[in-house]
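Please treat every number below as a calculation from the coordinates, not as lab data. Small disclaimer: the values here were computed from a predicted structure and weren't measured. Cβ atoms are built from the backbone, for glycine too; each structure is taken alone.
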Structure 1
């Protein structure tokens, strides 16, 4: 329902969804609510990838696959949204780092 409304409002957009157990706003926590953000870039090109982590041997393989399928030459930033219950973030990053990258995309 909400995704359909967003697609109608932004027909050319890449729509990325995630969920959480609650929303924090100021000093209150909300359940059963929805937040949305629309971002428009003047010059940046966006590429979204969606994969099912259950189709890979482990989180290392997921990270390896993701970065193997991104155009490295003009890549400047990567945002990964994943299910923390299914994906081991440390292994995901190890899989990403196993790809020979032309530059470092990680910040601490």
Structure 2
């Protein structure tokens, strides 16, 4: 959770303003969970710390890429590269995030 988000959530709570619904994507997901009152501040801090450590110590060469195409269009394009990459998130009807090997292009697997 970004500290700024936590402070803003606490400030709003001090004025008795609580969210009706929350939506988030890491690390915003942790902030959303905190804003909804589902975890304590200490739990949010530990969660974000552990996520950060796992990212910092991960030695796998993986990458994420935001693509401005519809899911079915991207699926068709990735047909020959299923072992290298996949759709990680559908962000909107016309935007997806891909996840795969970061060095696939350097290895000549994707052109």
Entry that produces 0.65 once FRET efficiency 1/(1 + (r/R0)^6) of positions 31 and 79 (r between Cβ atoms, R0 = 41 Å, to 0.05) is calculated, selected from 1, 2: 2
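Identify which of structures 1, 2 gives the largest calculated value of distance in nm of label points 7 Å out along Cα→Cβ at positions 39 and 55.
Numbers: 1: 2.5; 2: 1.4.
The structure with the largest value is 1.
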Comparing 1, 2, where is relative contact order in percent (Cα under 8 Å, 6 or more apart) highest? 1
Work out which structure the value -12500 belongs to, where helix-only ellipticity at 222 nm (-39500 (n - 2.57) for each DSSP H run of 4 or more, over all residues; to 500) was derived from one of 1, 2. 2
A value of 18.1, 56 was computed for Rg and Dmax of the Cα atoms in Å; which of 1, 2 is the source structure? 2
